[in-house]
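Each structure below is given as structure tokens.
Read-outs throughout are calculated quantities, based only on the coordinates presented, and are distinct from any laboratory measurement. As the structure is a computational prediction, the values presented were derived from the model and not from experiment. Cβ atoms are built from the backbone, for glycine too; each structure is taken alone.
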Structure 1
Amino acid sequence: MPRRRLALALAVAVVAAAVLLVRLAHPELHADEVTYMSSAVESMAQGSVLPVKGDGSLFINKPPLALWLIRASFELFGPSPFTARLPSVLAASAAAVVLYLFGASVFGEAVGLLAALIFVLTPGILRVHGIRSATPDALEILLVTSAIVLLELWRRQRRPWMLPGLVAVMAAAAWVKSPFALVVFLVYLLATELPARRTGHATPRLGAVVAWVTGVWLAAYLLWLATLSAAISPQGVARQLLGEA
């Protein structure tokens, strides 16, 4: 990768973070942010690896990866609305860099920079449950974006590491929020396969890609459920998940 592109990627990260950090502690935390922040604080107070509620019971509404990042921010800088939202800003800045690098490598520097700027400045994702919120959404956006970029690179360049990277990113997504990430990726893959074939960029080993991504995502999510079941019970987990649904 050219040094100039690396320097621009660093600049994109710094600018994106600077824009998103402005008045990060405002507005006040909304209900879901309070829930996630409280779980991180309680897990610190009780010395629990897994997120817990105030009564000591496990917080199973969402897998723990995003909450672990919030907790790490608290451990480093102390609990506050700013530090609760900081991991989301860093994830969003990383997503902007991913968009820039992909756009620059495939379509040129100008397109890459424009893609990163549009992502950071789009009003909708700056609001509640967006890339400035203390929720798992920004991390999930980063992982889904990275998975789609890796897919497109796999279609175009077919480097050996790209498929394992894609599978690993989707496995991480299983510990962030819900099956939504897997559904979005598979819909994108299948919806774009025919146009990709027409331009000579068909997905190599399409069936294997679908099988690996789905299988590893499912294995990672089942591992999360098994972790919960070991701490509570399979029946208790089922009751609480069905109650949340």
Structure 2
Amino acid sequence: MVTDEQIRESLNQVLVPGIKRSIGSLNLIREVRIADQAVKITLASTALNTGFQDWVKKRTEKVLKGLPGVNKVEVDFIAARPTELNQISHTIAVMSGKGGVGKSLVSSLMAIALNRKGYDVGILDADITGPSIPRMFGVNERPELGEGGILPVLSKSGIGIMSINLLLPSEDEAVIWRGPLIGRAITQFQENVLWGKLDFLIIDLPPGTADAPLTVLQSFQVTGVIIVFTPQSLTAMIVRKAVNMAKSMNKPILGVV
């Protein structure tokens, strides 16, 4: 008889269109039931539109019917919130009180380095009014919006990316929002983006110690903070404010660039 482990391993062949990650890595597999030669799979429909659900269902049936001893496959979908599905081992915030010091560059290079070591990595561009991560990765596709969630856009190197710039009509569109709206946008990213299983989520923060950095440090389970600055006394003075902010919120400083 086929085993639960064999089924879950086979389901890694079922890739979600658009993001091209398996339903296993997105943590969409909710339940596997085996009875005689029949298998029943329950999947979360989170962030999958109707077309994606149909494709995933057909692909799942085809893959599992190819297993020895499986004659019948039933696939059901249930609703689930992204926060129920996301399993992120480490969340690293890249911050600096000063703008233009290279936070986005450090975030991008760190994500690439971790990705090359074989880790599953995502980047959240939390700089709502000055996003730059999509341009650095050459990404301009719109994220897929489905039932109760958003799928990040996958870069060519396999890094998941989410940014407000990917949701705007044009990347040159200005986001003219007050602080509370910016904080709410970041909270919605935390609640609505389906990352699935990630080893590392890198969060590129905007400069300062106001609403956006505060919301990230309060809403996300931040493992640690990396501080970025350039060697000028004025910059160093402002960056110390960011360091003190992280310390006051009990977020460990992992390093300084």
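Overview of values
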quantity: Structure (1, 2) behind the derived value -24000 of helix-only ellipticity at 222 nm (-39500 (n - 2.57) for each DSSP H run of 4 or more, over all residues; to 500); calculated: 1
quantity: Entry that produces 2.1 once distance in nm of label points 7 Å out along Cα→Cβ at positions 80 and 192 is calculated, selected from 1, 2; calculated: 2
quantity: Comparison of 1, 2 - label where FRET efficiency 1/(1 + (r/R0)^6) of positions 112 and 184 (r between Cβ atoms, R0 = 25 Å, to 0.05) is highest; calculated: 1
quantity: Structure responsible for 17, with relative contact order in percent (Cα under 8 Å, 6 or more apart) calculated and labels 1, 2 on offer; calculated: 1
quantity: Computed 13.7 for Kirkwood radius over Cα pairs in Å, for residues 144-215 alone - originating structure among 1, 2; calculated: 2
